[in-house]
Every structure is written in C-alpha cells, then in structure tokens.
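Undergrad: Following this line, the structures themselves.
Every number in this text was worked out from the coordinates using simple rules, so none of it is lab data. For clarity, every value in this text was computed on a predicted model and none was experimentally measured. Cβ atoms are built from the backbone, for glycine too; each structure is taken alone.
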Structure 1
Amino acid sequence: MTAVVSIVNGLLSFYSVLILIYVIMSWFRPTGLFWEVFQVIGSVVEPYIGLFRRFMPNTGMIDFSPLVAILVLQYLIRPLLLVVASRL
C-alpha cells in the first residue's frame, strides 16, 4: 500500500513541477531544442491548465490559471487520491 501512495505522491509532485517549468519557460522565448521541450511540456500540462482558464476571469497580462491548477492539484486532488490509494 505504501508503494502505491508513494508513486501517486511522486507523480503529482512531478506534474506540479512540470507546470512550474512550463510557466517559467513561457516568460522567455525558447528557441531550438528549448522550444521543442516547451512544446512537449505544454502538450502534457496545457489540457489541465486549460480547464481553469475557462473559468478564470481575464486579468490582463497575468494568467493565474497555472497557480490555481497547482493549488487544486496539491490541496484537492492529492489528498483525494492518497485516501483512495491508501484504501486499496
């Protein structure tokens, strides 16, 4: 049981880091290999972040949807998945 919980916890932490990397890379103009990495990371995290963009009000140049996505991942989804995984 603890192995499943550890794997779930690690995957959620990794996904949060991917979102953070995606946001930081979006502040710069990646070129070459970095552009390809940015595209791959974007294809992984953008569907999840896009869920929150639909409901967040437009605040101009600052997009708060990645922040909300990480907070939901850490404080809602992680505890729920850890409870479910611990009951397996």
Structure 2
Amino acid sequence: MEELKMLTREEVANVLHVHVNTVSMLREVGIISGIKIGKNYMFPRSIILAFENDYLGLDCSNRKNALKSKQIVDQRRNLSVKDIA
C-alpha cells in the first residue's frame, strides 16, 4: 500500500506555484477538495494530480475564471459519463 500523504494549504500552494489564498479560493469554489482537520484543511495528493489533469489549459487565476473553468470541467465529465452509458 502506498504511503498516504496529505498536503497542507502551504504545500499545495508551493506545488502549484500560487499564493496560499488561491488554494483557499479553489477549495471554496469546489475545484479542489480538502479534509478539515482542526482549523486547517489537508489535501490528498490525488486531488492535486486530478486538478492538474482536469484544468490543464484553463484559467483559475481568480474566482470568476475559476467558476467558468469548473463549469467547463463539469460539462466534460458529464459528456464522458454519457458516452459510457
């Protein structure tokens, strides 16, 4: 079994080369999911990898653009599910 590794908001910001507030914004709009532990959120590595793959080429630099990008990704996912069914 792989070692479970959770990342802090600061570690995610470092990996993505963004400000820690951007990580919080991405969590708030539902682009990345975190697990609340005490007062802080922890993020599984798998969530960050999925974000990198799903949002490649999309603009998530601010809340407005992030919400538009989320709609695009959600539409892609819905199309993929319909193709399977």
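Undergrad: Can you rank 1, 2 by relative contact order in percent (Cα under 8 Å, 6 or more apart) and just name the one with the largest value?
TA: 1
Undergrad: Okay, next question. Figure out for me which of the structures 1, 2 the number -23500 belongs to, where helix-only ellipticity at 222 nm (-39500 (n - 2.57) for each DSSP H run of 4 or more, over all residues; to 500) was derived from the coordinates.
TA: 1
Undergrad: Here Rg and Dmax of the Cα atoms in Å was calculated and came to 13.7, 41; which of the structures 1, 2 was it taken from?
TA: Clearly, the read-out refers to 2.
Undergrad: Using distance in nm of label points 7 Å out along Cα→Cβ at positions 8 and 32 as the calculated read-out, with 1.4 as its value, let me know the right label among 1, 2.
TA: Derived from 2, not from the others.
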